Structure P
């Protein structure tokens, strides 16, 4: 009898631990959008057209250090887009795999004389994987970053600096290395002494489906979430929970797209597979916004990842919601 009581106590303790971990990782504020999509506004249609133009300019051919001339053309396209908006982009050049590569960004500065300024970083990588053109992975995230710069150009936050970054070298063999573009940029901000409040990685955001079975998950999430790939996932690793809640609540209010969110350890497949990981590794709260890439997108890292595959109408809704969210995070 005593042994049974001990076993029961252990079982109850384990159940409480599992419940606590689930609450920590899976409870998120706000309510996901549901129901039919509203008709796009004229502004959203124009935004979708601009996003499509950026994606075609950046990702009509494979572009990475295996295809250095094409990577240069993509970088030039990013710089040209920023300049067309009236920015002079900032550049962080470095050598990787015998190729000169660069991060490219613009900054929305706070009011002159602002004190106790903190930084928010928003960005997506513009390099592609192998022989894939990389339209969804990840010209979609880069295009959204470019349009956020346009939308926020006249915004003057009171005490927040916003860096909008096109990162290089996210794909293999650089992910997780010292030559990962996001790692270089995170180290640059640390060396400058900037206090980074949080980072948002816009990663593979252009494929959505209302078909049952269109969404897969790594275990154990396949037991929790629905199998319809019509949502944006907002995820991070332990240490980013407060930032997740701070971002997801307004994003859910503004997004006419279903959303899920949560915190999970980096050993779960997919959780750390983007530019947020180097920031998180350095103790900076960081999140990834994604359509879940290989768990949904059939053209992931394939030659068929071309601009015609990207759902720019939904990407426009996501970008509009991000603009409104950032204005709330950095009023």
Structure Q
């Protein structure tokens, strides 16, 4: 089995680790091409048509649409990471070339990160830590704090990560409402609402697990944020562009709402941005879901690697692949 990865520049170091490369070589003949952006379109196509399995990931060379019409030897595209839209065009999926991604690999770590941010916001840890750093000790009663028990929590998006988060949340006994028009069922013990307006009107905290799409982009508006009560909470570990960030920042600067944001739009803040100092905001720089240290990443297989290797074994044995990307999933992916 001939395996190929073409990176635009250097292969993403968090993916292409020594243990992963070694495991791939046990399954077939592996070729990793660096600086693929310097190849002509014809050279890139020729390489892709020469392999059995094309391995893609962060920093992959984009696949030309022409591959859909003439795939050559290629029979399977295994995306080691999550998003495929950046390098796998829809025409490839519609041509019937199997495409998979990492599936539920990030569920535990991102759901755990969201849970961490929610608990920190509920207990107002940012303000409490700052008060103690500034020489205070016992709060004077003006510091907001609450409990998850009985709290009305709205979940926006009930895919794999959302469901994992709900499984973490349930033991704390909140009231859980879900808005997700794309899922046919919701976890037991939760109730479903029919609109974002209904979700925000009935919630004290909102946790976002929706994917970014034309429908979700900018869907959390100033009007919706205004429906949250004072000291209402927003947690976002999904995508920053889902929220009207200017509207949210206005609420946070006033101190009316509290937020834990792993993601922004764009996904960074200038060093002198005042939001870095707001006591109502916890920022985690799109890193709350990191599962191991960079050193550990280089010496052990991660879950995304194990899913990829399992699918490659399935492909070699003629068994069904898991986490296949169809047209609907491609359109809903970020």
Structure R
């Protein structure tokens, strides 16, 4: 299961209802912040999630509305929170700008190399553990080195309880060992192999998070059958010429991607102040009904075989 919390969902400039781009993906003990627009750390506090274990920041690209919050966040983490390391991942142009921000916070040449690590992001697998993988996916936008992020649970084989009953496998550690791929020996002396009680491999949940993007064709493969596709919707079709001019999508274009890729749920973010949420929602749903428009502090739980659950974490300001 993946948990996703939107900290800011506005395009380019904040509004009364929406802060600038940032989100938090939580999986197992890991927390990944995606982008860090101005005001992000206050939004993080409003969720009640705080700064604990926030040591990995993934940057989609280097435009200021996606990175300006890093200076304040790094200052808070470095001076007030018990966080020994902060790993920031981004393309070359993005990291050049981040380095300038870090020099404002810590002083020229004074970035604590033992605390803040800037890591050049390249296409391909970025992170893995026993339960999931994280892949950086190149996306087209204005300028080089822009990325989306694909979170995938590893394949698993479901435990077949009926088969275990037929074989006389008792409840308890024996079933646990079989589920983990280890054979067991029954009191009768019979050896039961995992293959006898495990079903065929099944893929886990897939979450594909895309920030700013100019066109959708390069996203098709990564988006295929995603349980949750998150992508920008800065413009409506009536302004598609502006969308092309500024390297952004319309809500309709995002919906067409979701439909062609066979995703289960589409969530739109990076919404312009020129439109109401309802306008964006209506345009997208006319093409792909399973669409939601994210609001600040919205929380999504992403499962492979269960409904995607959403709630709002808004706390007292």
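Going by FRET efficiency 1/(1 + (r/R0)^6) of positions 43 and 155 (r between Cβ atoms, R0 = 30 Å, to 0.05), which of structures P, Q, R comes out largest?
On the way: P: 0.95; Q: 0.05; R: 0.30.
Evaluating FRET efficiency 1/(1 + (r/R0)^6) of positions 43 and 155 (r between Cβ atoms, R0 = 30 Å, to 0.05) on every structure, the highest lands on P.
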* log10 I(q)/I(0) by the Debye sum over Cα atoms at q = 0.07, 0.12, 0.15 Å⁻¹ derived as -0.34, -0.90, -1.21 - corresponding label from P, Q, R -> Q
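0.45 is what came out when FRET efficiency 1/(1 + (r/R0)^6) of positions 131 and 163 (r between Cβ atoms, R0 = 30 Å, to 0.05) was calculated for one structure; which of P, Q, R is it?
Numbers: P: 0.45; Q: 0.25; R: 0.80.
Derived from the structure labelled P.
If helix-only ellipticity at 222 nm (-39500 (n - 2.57) for each DSSP H run of 4 or more, over all residues; to 500) computes to -7000, which of P, Q, R did it come from?
On the way: P: -12000; Q: -9000; R: -7000.
Checking each candidate, the match is R.
Every read-out reported here was derived from the displayed coordinates using simple, explicitly stated rules and does not represent laboratory data. Bear in mind that the values here come from a model prediction, so they are computed numbers and not experimental data. Cβ atoms are built from the backbone, for glycine too; each structure is taken alone.
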